[in-house]
1. Computing FRET efficiency 1/(1 + (r/R0)^6) of positions 282 and 354 (r between Cβ atoms, R0 = 25 Å, to 0.05) gives 1.00 for which of I, II?
2. So P(r) over Cα pairs in 10 Å bins from 0, in percent, computed for just one structure, reads 3, 14, 21, 23, 18, 12, 7, 2, 0; which one of I, II is that?
3. Check the numbers for distance in nm of label points 7 Å out along Cα→Cβ at positions 322 and 442 across I, II and tell me which is largest.
4. Given a value of 3.6 for distance in nm of label points 7 Å out along Cα→Cβ at positions 474 and 498, point me to the structure among I, II it was derived from.
5. Out of I, II, choose the structure whose coordinates give helix-only ellipticity at 222 nm (-39500 (n - 2.57) for each DSSP H run of 4 or more, over all residues; to 500) equal to -11500 when calculated.
6. Name the one structure among I, II that Rg/Rh (Cα atoms, Kirkwood Rh), for residues 194-305 alone of 1.07 was derived from.
7. One of I, II was used to calculate relative contact order in percent (Cα under 8 Å, 6 or more apart), giving 19; which?
8. Matching task: 0.90 is the computed value of FRET efficiency 1/(1 + (r/R0)^6) of positions 42 and 186 (r between Cβ atoms, R0 = 25 Å, to 0.05). Pick the structure from I, II.
Structure I
Amino acid sequence: MLLAAGGLLSACKKDFLNTKPLDQIDGAATWQDPALAQAFVFGLYGGLFEGGFDEEMLAALTDEAIFTHQGRNINTINQGSASPSNPGWQNRTTSFGEMYRFIRQTNIALQNLPDAAIADEMMKKRLIGEARFLRAYYYHQLLRFYGGVPLVTKPYLLSDSFSIARNTYAEIHNFIITEADQAITLLAGQSKVKGRPSDLAAMALKARQLLYAASDLHDVPTAKSKSTVLNSYANPELVGFVSGDRRARWQAAKDAAKAVLDAAGSGYKTNLTAPVTADEGRKNYLAIAMGGRSKHPDADAAVASSNEILFERTFSPEQEVGAMRHGLRQGPNGYNNWAGNTPIQQVVDDYELMDGTRFDWTNPAHKADPYANRDPRFYASILYDGAGWKPRNRAEDPANQIQTGTYFAGANKIVGIDTRQGPIENWNGSFTGYYFRKFIDPDPAIRDNTTPQLVPWPFFRYTEAVLNYVEACIELGEDAEARNWLNKIRFRAGMPAATESGAALRDRYRNERRVELLLEEQRYFDARRWMIAPQTLGRKVQFIQIEGQLKPGATAPSPYRKDPNVFNYTYTPVVNNDLENRTWLDKMYFRPISLSEIQRNSKLVQNPGYE
């Protein structure tokens, strides 16, 4: 009887194994609940990762910086050794797999959102618009690193074939523009929320993509004339436009950039008609770099409410991610930091003097005092020997000055605290004699090696749209319009008006873009799309050697502090190949598609120079 009863009970409970997991949500249920649908879309932002605040920054693959710590495969790329089997360093935003992982997620969202049970139509439009923006941005990332890639707009099923050919550059470009246009329409009229894309952000993405498409690297006839590697590539349609009206592409880039400027109204202090003072220029640039998120009195919080930053990766006190330790990762070793990426001499030299002239080591006055009277953005971006910085709280440096030299007081040799021979974490010291200040919160209450910061990463800035507009105007021969807008940026920084025309104006603009967008992951792509990488990124790296000799009859301060009235200082730029022996090979215009991707998808065609 007991057995029979047990059998009857089990017969009645046939579905007892048919339960729902408590730690997961059914896929269909996601789209029947507005909160869950919104949470799914928020998950799409994961592909942005930490913005550009990685420990190994993209700047280390350019003539902005060098990475201090060996063994991270950055030199594999910079020395021209990257290959499909050894592509060298990559972060998650340069990874085929990571980008396609999030593209798949956006495809799932866009497949389900139109029929989702979301009564609030504005909310539904916003979520669809955000998903389209993110999908466009992820393809933009792939396109600018790899050229044309497989265009996938639906989520694959296990039954589908995963072997798919690369689409042409033009096809991916057109897809990005179409997606951006749809995002602009869907996000129009939506409230602006920090960290979420707006219609302005989508317009900025469109403007940048159009600018890139008009550039030398992606105009196949031009690229072939400048590179034998690209000239011999059997599939040029994968890396640029093989035909079409290039002037029309420049006009489209100009129109799209101007649309951003018109829609935004203005950026942060871009309505000036004359240069501000040097001190104001430094403060203006610091405020922008901090994104209005610093309590330091020189970092104007008004920038946070302006249209300057159009799309950003935000951080909050509730988070604890590596990007919030940017000061620890990049700051001076004499403050117990890691000095991950440090400026090289070439970028320091490209900051103009206050009168707009170029710095020149052959000029005796420049050589004698190389950090005097420079573009105010230099002082907000670079920490150099003698620069004031945060309280160090150490007896060796009550003056709180960066020390990257060696100083002699008679027989007494004083090694700078922030060098690789200094007394504090010397293995983390800079090789170059410099450190980055940009993006490190100067608030003295933030001790970089222990306290996180909330500085946002700027994906798109109003200023970039200005510079994009200037470039397109120059390429279309509209020099007066280009100068007018270029000078808005220079005036805000405290620099005099540019007056050049033609090729000289182009050179001035390119240098302006270099210093204004320092560390913002622009130089990597700019040097390539302009096809000036052989002359810039391929240069041997220069460092600075600094010595101070006590003047005859002078008394050395104890402890040491920089004082040109007491010491005679000499500054010697030196080429150093010990850390990286940089070169340029034209295959480096694009990243190799890794062997593992080729093995997974036999239809993939390799990039030029890696075949």
Structure II
Amino acid sequence: MADAMSRCGHKAAEFSVTPSKPGFGDLSCNVPFLLAKSRGRAPFEIAQELAVQYKTGGVIAGAEAHPGGYLNFSLDWGIAAKEIVIEAAGGGPAPAGGGPVTVEHTSVNPNKALHIGHVRNIVIGDSVARILSREGYKVSVLNYIDDSGLQVADIILGFTELGIPEEPPGGKKFDQYCGDDVYAKAAGACEEDPGLKEKRAVILRGLEDGTSETAHLADRITRRVLDGQLETCWGLGVQYDCLNFESQIVRSGLWDEVFERLKKMGLLELEKDGKNAGCWVFRSGTDDKVVVRSDGTATYIAKDIPYAAWKLGLLDDPFRYVKHHREQPGGKELWETTLSGGEMRAGPAGGRVVTVIDTRQSRLQQIIASLMGRFKSDEGAYVHLGYESVSLSPGTAAALGADTGGKSAQMSGRRGLYVNADTVLGVLAEKARAETSRRNPEMDKVELGRISADIASATIRYEMARQDLNRAITFDMEKSLSLEGDTASYIQYSHARAARVMEKAGAEPDYNAEYALLEDPRERALLREIGMFGIHLGDAAGSLSPKIIARYCHGLAVAFNGFYEHVRVIDAGNPALSNARLCLVRAFMHAVSGALYLIGISAPDRM
């Protein structure tokens, strides 16, 4: 294209090439529209010039100007099909490559089990990390543990002042016990009893002193909760590189260093008059943010600023590192920060930081991003990846005993109004187990359990991944249990169908095939979808959007099912054609399994 543009006297321009609509060639290019304005000419005229000057050959069989202004290309499908199939068989498109990126997600207060709202954060963060890694970025995944806040003080209050026993009854998971039976009760009691509220304030002060008995108790309790939360995350296929703790950020001395730097750079000002007299504030338009109060105590943002600077590698790392006491499934090493003992390791590598937090914290994240941009002279270094919240449908809220007046309800740990992720995963797994067992009565219990757990995880992950980040999700327990429609199960089942075809074939195809025989429109539609993997991957990495990959997976499944239902493969009547179609089936399996992996979903051979 660059040569054709040069021969027509046009300067280089960035353009896009996308699959064409039926009847308009195989690919369409928008470059005539990009050149039309600067040249003062109609896009169609430019498209005509480029079509004449474009030298066809190889995979491009022809170029034609469309009256609408697009430049359309037709493919030599014998060559194109071979390239698409061979690339898929080799693992898909080559990584584009990139620098270091730190992705922080999950970051749930260690006082309760994960609920469905938290799962959206987890799925978004884990999928973004997978997508960036696949594109060749050096990704480090963090989970920030807020172990020194009010929520932790509430559960310590419940155990020490309300007489709630520390051990849960009947083998209940400790994280669920703390959320259901301790946190909500303690928070409610504080609202009714000023004396308890004062005792909670004493506990908060004790948490800031790492040597106090309160701090030691909190560390033991929150780590037990964290263990339960990690079990849920691991069940969803999520892994981390490092756990880091707010209590350690507070005690590390990082804030003192950052505070001095902020003052020297003139990013904080000492307010002399008005309601904020004596406070250090960050000027941000009409909304001044107090960072240090007049009594010298720091606000909550004073914890987030040094943490963000540490993630970007802008400060000397005060931490040492120890291995977590449990191994992650799959064997990936999990480390955690410590202020004593441990070993020296490289902290966050800088580069770019992506922090996944819901949009209710957008204002705070904007301030941090602005400050980090000035610290690093790079406005894009700190990225807040925001998303809308997950609420409960009226029916689900009613099932939990909440009267919402027929309206959706925001989940709240303080009110005990939420749906545990473990509960939904368990119900989904049982439903999947029953259906899989019905279809595969000979399947052994171990494989049945594995497939059922995979389907349960996939169902939730796909529901979260396929949504626009700026769209609020209303979670409905009954609808989430459906295995029909635009779901992960539909996509997974397409892979299982393809696996059955390969199983019946009894052998791998010969990739030195006669690909020109793949002339059926459904074959070419499937080839187009497979060939678009690299484009969708690049778009997803550039926009940090798991939805792009989820939509691509669905499009692949639709194209394959159309092919599967109308095209004979093994008994095509021509051995060469059967072989070429088997190559296409295997290419689909590579593409859909690789794409599903990017949003944390398995591709089972049987369902």
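1. Working: I: 1.00; II: 0.65.
Only one of I, II returns 1.00 for FRET efficiency 1/(1 + (r/R0)^6) of positions 282 and 354 (r between Cβ atoms, R0 = 25 Å, to 0.05), namely I.
2. Values: I: 3, 15, 25, 26, 17, 8, 4, 2, 1, 0, 0, 0; II: 3, 14, 21, 23, 18, 12, 7, 2, 0.
It traces back to II.
3. Details: I: 2.8; II: 5.2.
Across I, II, distance in nm of label points 7 Å out along Cα→Cβ at positions 322 and 442 peaks for II.
4. On the way: I: 0.5; II: 3.6.
Comparing all candidates, it corresponds to II.
5. Working: I: -11500; II: -15500.
It was calculated from structure I.
6. Only structure II yields this read-out.
7. I
8. Working: I: 0.90; II: 0.00.
Value 0.90 for FRET efficiency 1/(1 + (r/R0)^6) of positions 42 and 186 (r between Cβ atoms, R0 = 25 Å, to 0.05) corresponds to I out of I, II.
Read the figures in this text as sums done on the coordinates, not as results from a lab. This is a predicted model, so every value here is computed, not measured. Cβ atoms are built from the backbone, for glycine too; each structure is taken alone.
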